[in-house]
Structures are given as C-alpha cells and as structure tokens.
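Readers should treat all values here as calculations from the given coordinates under stated rules, not as data from a laboratory. Just so you know, these numbers come straight off a predicted model, no measurement behind them. Cβ atoms are built from the backbone, for glycine too; each structure is taken alone.
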Structure 1
C-alpha cells in the first residue's frame, strides 16, 4: 500500500482553489481522449489524457490503444494510408511495485502513484496546507485522484509514461506524416463510451520552443518579486525552472523548490502572469535571475533574458518641518532628518496645497539629501507645505503639513451676477458667481423689504457656497423683496456689497373684474364699453363671445391692454344672438372671474347698394314690355317688383329669386304709361333702395 501525507509541492496558491473546484463541472463534459504531440531527436512524442474521472477510471482498467496511419509519404498523400497498431497490448499505468523506487526521488511520481493506488489521498501544500486540505477533502475521492494524476503527468514526461499517458514512437521516418488515433481499449461488450482522440504530425513539424516573455524583477528589502507572462507560452509549458546567480552571471543555480507549477487561474479577475518571491541574503548586492519553461514532454525551452538588481534598504525615518520664517519677501522653510538614516535617503521633494487635506502638488522634485532649508517667494494667501523623503527603494516618508500665511489686507472680489427666483410658496433661491481666491472664506447675505430700508443679515456666519435658500411672506402689501451679498476671506477682510437684486413676490390674488357700462349693435357692428379692473397689477382685458343656444366653447375675440375701455366686434353674423363677457389678467397671469354675459342680437341695418342697371323695352307688335336688370352682392335672397299705372300708387307685382335678372310683362293696356320699381332683398331681411323706371306703351 502506498500512503503519502506530506508531499511538498511548490505551487501558485492563487490557482489551486479554482483548479480543484473546476472539477465540479467535469460531470457535464463528454468523455473523450485529448492528444498532443511533438518532435524530439527524430522521435515523435505523444501525450494524452481523458476529460472525465469516469473515463480515467476505465482507461486505468483497460488501457489505451495507439493506431498510426501514414497519410503522407515523400510528400505524396497516400490514397490507401498504411494503418499500424503500435500497441498490440494496451498501454496501462505501471504496476504499483514498479513505482516504489521512482517515487523516492520524484514528487510528481509520488503524487501520481498515490492517485492511482493509494488507499487514502491526502496531500499537504506548503503554502497554507490545512486550508487547502479542507477544500480538497470535500471533493469526491475519484475527482481528487483524477485531478492530481493528470496534473503530475503534465509536470514530468517520465511520470506520464509510468501513468500510461505517454508514448515515444521511434519508428517514424523522414518525409512521412502520420495521423495518430488513441482510444480507450474498452471491450465491445461493455456499455461504456469514451470518444477517441487524434493528432496529425511528422518529423518536419519540429518547432523550437519559445523563451518565457516579459520576465521582470522588483527588488525590495532582501526580497525580489519575479514575474513573467505565462499566458503567452501556456500552450508550450506546464512548469518553469528559475535559476539564480550571485557571481555576476558566471554561474547559475536552480532555486530550491522549482520547477514552479501553475495549477490554474482564478475564475474572477484572472491574471496572465505568474509570480515568485525569492529572499536575498543581503541588500546592495547584485543578484541575477533567468527562467526557462519545461514542456509536457519534459523538454526544456530556452532561457529568458536575465533580470538583475539589488535589494534595497527601505526608508524608515520621516522628515519634519521644524521652523517657518515669514518676511516681506517670502518664507524660509526648515526641516530635520535623522543622520542615522541618511544612507537610505535619495532626495527630498517639496509639496504644496491650498488646504491641509487637499491635493498637494510638487513644487520642487529634486532637493539634495543634505539640504535642510529652502526659501520660497510668490506665496499665495494661504499655503500648506509638506517635505517628502524619497528612499533609494522608491519608498517615501512625508512630513505633517505646515501652514504658511503671509500678511493680507486685500479683500476678496465683490460678488457679482446675482440672480434669483421666488416660488408660489415664498421660497427664495439666490445664486451668484463663485469667488476663486485661494484664501476665500464665505459670504454673508442681507435682505430688505424696501430698497431704501436698512438691510438685515440672514446668514449667521459666512457660508462657503455661492447660493442660498430663504423663505419670505408672500401675503403682504410689499410687492418686491431686495437682497445683496458680501464676501469675506480667511482674515475676515470684507468686500464691498454686491449690487442690490430686486425680486418680485409671487402674486396669489387674482385681479378684480371689469364692468360693462355700454353696448350698441348698429349696422352689423357691436360696440362694447367697460370700466377696467381696479387692481394695481391689472394688465389686460380679454373679450370673449359665443353664440347663444349653441354648445361651443367661448371664443377669445381680443386681449386689450389697459387703459383701453372699448372694443368693436365686426365679425358677428347679422340676425344672430351672441353672449359677450370679459375678464382681467394681471402681471402674474392670474385671471379674474368673468363678468355676467351680455346678450346682443346683431341686426343687419347697414345700407345696401341700389340696383346698378334696370331697363325696360316696349314691343307693341307682340304686346309686351321686357324688363332687364343687373345686381350681384353677397347674401342676396331675391327681388321684389312693384308696378303702377300713371297716377296710381305702385303695388307689389312679382317676387323673383336671386338668379332672375329679366321679366316679360304682357298684362298691358295700349296707350298707357307704366312705372316699375325693383328692390333687392337679402337673407338678413335687409333691402336695397327702390330702382324706378317709367315707360309708355
């Protein structure tokens, strides 16, 4: 029995958890064989694995068959490829006893043997092993064995061969390309399916392995963080060997604990880089590092570029500003720094800000490590300074801020661009242009009901914002409210007052109604007269009309500015009755109640034009008088014809429609003088003047 409880594996702790838990998804995968291959020393090396724990269990029991087809020979594709079974006896993991000697000096072999044959499967990790054990022990035993068996085979080609997961084909020839198919040798009578896998390759497909990319080192206090981009070469290498030189690159030694293995990336926020931290025996000594990858076939790739550096003693002492001397020309800053830590100090930097916790800007980036004072001119009204010590390791130590404030009697700028609003609830919102002085403190706001009154301060202390909200009484006789603003700096120097802003109080009382005093309807024109509203803020009088007895909205005829008090309506239709009303609108848009409507009927008594042409012609042979006339006007209804003998009063003789313009009269007596009178009749009842003609018959 093989039982191993304390196997030390150098691994990336960041990847182990996600790798173990990723096995939970294996049950949803199809069982199949995955194959890779490479060329080495005129041999083709094959590596494979299965995708599920269940398939791995079958493969360990039945083994694998490898079939080779010769697809290309001397550059010619074969019509009937030669098929060879390279493994008449299926390849299986070596028996347990053959692993004993192998596991004594090979950690990966011990892991693989434990996974294959161990009664218990417990693996300690040297980076927080207890926590990892708790996670692993919660997983199913078969998945644990499957995961670590395949992982161990990936790290060592010999372990892969012992595990029945690798094969060397030494019978290959130049100029030939082969298709290798690998399948689990499950008997046909077994109802178990594992899809076979394959790979196509020939000796001429040999390619050099790449060197590890982006290999860098960050040197700190007796440590170095080595890092490289494993994602770029992850398809070529399964582990890495780091070598270290302490004699300027004359000799390199492999670091204890390598090769390094990446057991899988994090599921969230994955990183493309692998990292390793190495300890340095001493600072200020040059160390060099290089790295190379090892492929799944045990082939070592080329070295990366060499990374070199020194461990750096960190900066441990903090400078502090000891004195500030202000004069008419500027300020002299003095600071102190421990002489014992001077060997860790590279330089000083000076920072400045307008506020103690604000953003500090560098005003001098390179002050000598031996300097302890500096003179500054062109000061702002308020200044905060920090002195920063910069160590050779790039670390910094920053002093507490020190305020420097020169004499100042200059007030800030006068507030400008005041504007404001008052809503219907009496809430006032004021704002103005913000001051930009560095030593600016705030504003005081004042108000008054009259511009000539004394203003009252409404801010108990200077407010920093350039706006304020106030409330006022809107039910008052004063129609306006007045405000002004004053600014202060941190020395309490006051500015002059801003210009006074006048705001109109909201109007919530509608104006009084107008009063009709006279109306007249004559010749189709309605004249309305009224007395205007007595409200001081009344602006306009609006006249409305609607036809009596008709369901329709009121029609706005006119909006008349005060003080006008009359209006003529020329748009009414004669012989119709209308209702007229009026209301007043004030400056705030408030409307009075409309006044009681007037009922007015429009009578068409306007004069109508006389008939333009009216002629008569007597025909004594045929015994008639012919009458002709011409008259065209809108609203014409027809004509009335009157007739009379000489010395008699005329009487209505005929009535015609508006389309008739002639008449043949045969009711005549010879040697008689007749008078004819024609009058136009309109739809409204209006009549034109009579047109008279006389004729002898």
Structure 2
C-alpha cells in the first residue's frame, strides 16, 4: 500500500494522518505536542511525527508517495515580530526615477506591540554610470547597516527583470539572503509590490532554515517523495518555492481544513466551519473552489491572495461567563473567547461522574486580561472543570456517539444541575441553560454567515453548513438549527486539516495587468500558470487551469492546479446508479426525487434539473425557480446553479453551440456587457470558463482545453446567467 502523509502543525498539537494513495481513505492517525520552544522549532515536532508514524504503522520509505505539512511559522513570525532585518535596493530609469525612489521606500509596518518591520533603503538610478558598480556599493552599504535580507525592486520590474535578478545574484554571492519584487508578484503597482516583497523577505531566513531542516530529515529517513508545504490558498508547493516565496504559507493552517473539505469531504458548494477548542474558522466554497481575497497585514495591502477565512473567538472549549444582565441579577452573559485549554481546565463532559459529585460552581479569572466571571466546577479534590459549549451540546444530544466531541452524559447532567441551582430561578432547567449557552455562542457564527451569504450572493435556501475540526458537533448542528439551514459533519472531522494537507494539490497563480487582453494574451498567462505549477512539483498531465478576466481592474488571473503523481481513477470508488445520483441531486435541491429530471450526461457527469415553487400574498402570486445540479457518478454534487441553458453536442459543433449559448444569455446592463458563465462537461473533467469577459476568449480557451479530445467524445455545454 502506498500512502500520502499529511502533517498539520497546530498551536498545541501536531496531527499526522496516513491516506491510502489509491482509495484516498484514512488508514492511520496520531497526535504529538507541537515543539515551539525546541531549538529546532516546529521542525523537531514534524520530524518526530514522521518517525513515529513510520514506526507505528510499519511503513517503509518506499511506501510514502507524498508527504506535506502545514505551518503557522510565517503567520506567527509576523504576529510576534520575530523577523529578519531587511534592506531595499530600489531601481529606476530616467524620468521615472523620482517616483521609483519614493515608491520603494517602505514605511514601518506595525507587527506587534513595540515591534515594527522597518526596511533600510538605497536607491540606484540605472541611467547613471555603471549599474553593476552601483549595485555592489548598495549591497555593501546595506550589509554594513546590519541587513540580512535584501529586496530588489525596480519600476516596471515585472517586464524587465534583468537588474532585479542581478541584484539578487550579487546579494547571495555576498552571503546574504535575497528576494525580488517580480518573484513575489507580477502585478504593476511598485509601492504595494515592494511592500509585499519586504514582508516576504522578513520571514525568508527562518522559513528557509525550517524547510531545509525538515527536508533534510525526510531525506535521511529514506523517503524519496519530495516534501511539500501547505500554501495559504489551499494548495501545496515545494521547498524550492519556499526559498522564493515563503509569504505564500501565511494562513497555511486554516487552508489545510478547507483543502480537507474539498478533497476528502468533496464539498462543491457550502459554508465550511472548522471548529477547534478556542476558535472557529468560517469560509465559503463555491464551484469546488474556496473564496479568496487580497491579504492585508495590520491594514497594509499586499499582492497576495489568501483564502477568505473569518476567524471567531468561539469554539468547542469556549467557557461561559456569568454576570449581571439588564433583565436578571445573575445570568449567562457571554460565551468565549477564552477557552478551557488556555485556562488549563478540563471539560465537565469528559470528567468521570464521581469526580463531579459534590463539586461547587466557582468564578475565576483565567488570565490577567480576563474578567473574573468565567464559570468552572471545583471538585472536592480541588480540580477545576469548565462548562463549555461542548458540554452543552452533549447535554442536548447534538453530539452523536460517532463524533469526536462525544462526552459522558451522566457527567454533563451533574454539571448542568449544579449550574442550574447556582443561577436559581433565572437559570431555568439544565436543558434551557444548555440552549442558552449555545445560542449565545452560535449567534456570533450566525452573524458572520449572514455577512458571507450577502457578500457572495449565495442562495440562502441552498446553503449547507459543513462542520470540521474536533469541535464541529459542539457548534455546527445548533448553528444550523438556529439559522434554519441544512448541515453535516465531515467524515473524520477531528483530523480534517491533516487530511487536507495529505490530499492537497499543487497550486500556483499567475496575475497580469492587461487592458483589453486578446485571446493570445490570455493563453500566454494560462501557459505561465501551467509552467509555474509544474515547477512547484505538479505532473504536467494532471494540471487544470481556471482563467479569470477582471475588466474593471484590468487584471488577468490564471490558477493552475495539479497533482504530484498520476493515478488511474477508474474502479477506485463506488459507482452510483442513476437513481442514487438522482437522489443526491434531489437532496441538494430539497425536492422529491420524482420532481428531478435527468437532462443530459457526458463522461463522468449527469445533469439534473428541478424547480422550486412558492407563493406569496395568500397564493395570489406564484413563482418558480429553476435549479440545476451536476452530479458525478459517485453521487457527489460537483456544481449547482439556478437557471441554465443545457446543450449536448459534439466537438465539430462545439464552436457554433457555444456561440449560440453566449449570445442568447448575454446580459446588457448598467455595468456593460456580461456574458454567461460557461462550463463544458467531458470525460472526467468540468472545464470552467466562467471567469472570462468575451466570446473570443471563451472560444480560444475551449480550443486549448479540448484540442486532444477524440472527435466522438460526448460534450455538454452548461451556460448560466452571470453570477455576481
């Protein structure tokens, strides 16, 4: 058996999982403490985890086909101010020199209390004298000022990279670390590009040290599979890429959970909530991809797209706070953000019933920054147990026997009876108190989910909450009930993050500023993205590309995704019958299966449609809302939309049918001309052409996507009105 090893480095524990290479099923897992304080840093924990996994599950080096880990190191370094001294060599030519000089001066960036990232600055006018002499002098100047990493940043350096590359080469020859503006981002905007490169440089030495140490240990164990590192966008990259762009590992931890939802739970559309002991990370998944947004560091914009993850201070270990409220002299006034873990307390639901007999309720101050209103039970032996959201969910029966958060029902009953007696008439029954605790905690989740539904224009009737993390069952079922939404808890939810690391794919994005890009321009950016993904470790034949054209920002973005190995998918997973696939579509649409119709099929995909009917004003006004679901033959919904034009066709008729679909659904509104979202189903792929701006671009990319197909391949075109 070949396995994929995924390692998620958390704040407290490092989790390791082994995934069967062929079936993609979990075959083993273990947990060890994260080694923040060791001389080797978190690398020691990662290496220890690998060694224990190999020994415990009797694995040989050749059994490992893939190995990757997430890391909090980049984020922690910036949050804690543990960064290297950085210098910037700005470069300009002729008339642009005045602007370039000012734009490459990076003002201090606040990292934490009393700690700023301050970059030294030297400027070279490339039009005056010998450029090489100026570079040598600049490097010597910055080195004497204690700089350890030098950033080379030139005006229009994304188009003319020679001087930036020369500075980097000479810097490394001088024994210093180096990075360049064009390596970090290919977008115009010298000021933001330089700032992003400075942040990248500040974490470069430590990230390289950890990556090299970990890679060396992996190699010394005999594992030949290259070590990969989790990126902030849900993909993985090679150690060589970490040497260039360690900034891409920011938010690596939350990205791991989302990757698990995509690859293991196979979520195509939904809101994913990963619940830990202290916090909950909430993100939107749409069309099989996570929502992303431009990153900021303490308000400073960067040329870096990260997953749009909203982190809330409520989790499975959130403690309850008791105090005065406007209506009652004593009641539950808040839940979290302090967790039992930070307070050094166990959960009452995980205590033995005998321990809690005779315990008394006590209000404590977990840390100096907390109020002295956090409720715990103090046992006769002096041990403290916190009453948490997990305890409340267990009392209400929301945590099922198969869930990781399952506790002792007798213990939690004793705990809530003590709490009820302490609060008296204002408290109510134990069940009432448990509901009150979960409502206070889940209202925070509700607010964020409502914001994301509005922001991403999601159809509320179709939103599903997917819970991951060890505390998923503590909050997600109640939050779904509170909001009237469907939900499910992911398989192996407690290790969804390391599973995401183990199953993640190589991912890279290329962005270019272009005004009215031609089809050739777009194909060139697409080709660059493919080459970048291959350079990061993807097998060429596995790479798929999504292209977006943002006319408002004059931006072309191509995202390439691939795997580190080729594998045959046929026969690996259970194939569902037509009726089973219809039932999957019906569940997603919330319709009876008899009301769902098979419209078309192509390769691995079935296209189903249905309609929601509703009435308003006592039945005087009736509406119908078309629904579309694309289901693969393993019963997973891969795409969901509302109204759509569905066309079964062949390769020779593809161009004319796509032209007809685009012209029929093109919208001419106040914002200009908007063509529909286009998807092409064939074989085992869904070609997503939804991010493009005009028909010529769609046809050009479709030709590249399908050029090697057999002429007799069955195709289905899905055209949907443009989504905002």
Checklist outcome for this item: With helix-only ellipticity at 222 nm (-39500 (n - 2.57) for each DSSP H run of 4 or more, over all residues; to 500) computed for every candidate in 1, 2, -3000 is reproduced by structure 1
Next on the checklist: When distance in nm of label points 7 Å out along Cα→Cβ at positions 479 and 615 is compared over structures 1, 2, which one is greatest?
Outcome noted: 1
Checklist outcome for this item: Computing log10 I(q)/I(0) by the Debye sum over Cα atoms at q = 0.06, 0.07, 0.08, 0.11 Å⁻¹ for each of 1, 2, the value -0.41, -0.55, -0.72, -1.27 comes from structure 2
Checklist entry - From which structure (1, 2) was Cα extents along the principal axes in Å, for residues 279-558 alone calculated, if the value obtained is 119, 72, 27? => result 1
Checklist outcome for this item: Output 1.66 (Cα Rg over 2.2 N^0.38 Å, for residues 39-454 alone, calculated) maps, among 1, 2, to structure 1
Checklist entry - FRET efficiency 1/(1 + (r/R0)^6) of positions 199 and 647 (r between Cβ atoms, R0 = 41 Å, to 0.05) computed as 0.00: which structure among 1, 2? => result 1
Item to check | For 0.90 (FRET efficiency 1/(1 + (r/R0)^6) of positions 519 and 583 (r between Cβ atoms, R0 = 25 Å, to 0.05), calculated) the corresponding structure among 1, 2 | outcome: 1
Checklist entry - Given that distance in nm of label points 7 Å out along Cα→Cβ at positions 191 and 311, derived from a single structure, equals 2.8, which label among 1, 2 identifies that structure? => result 2
Next on the checklist: Quick check: 51 is what I get for percent of Cα pairs over 27 Å apart, for residues 487-654 alone, calculated from one of 1, 2. Which structure matches?
Outcome noted: 2
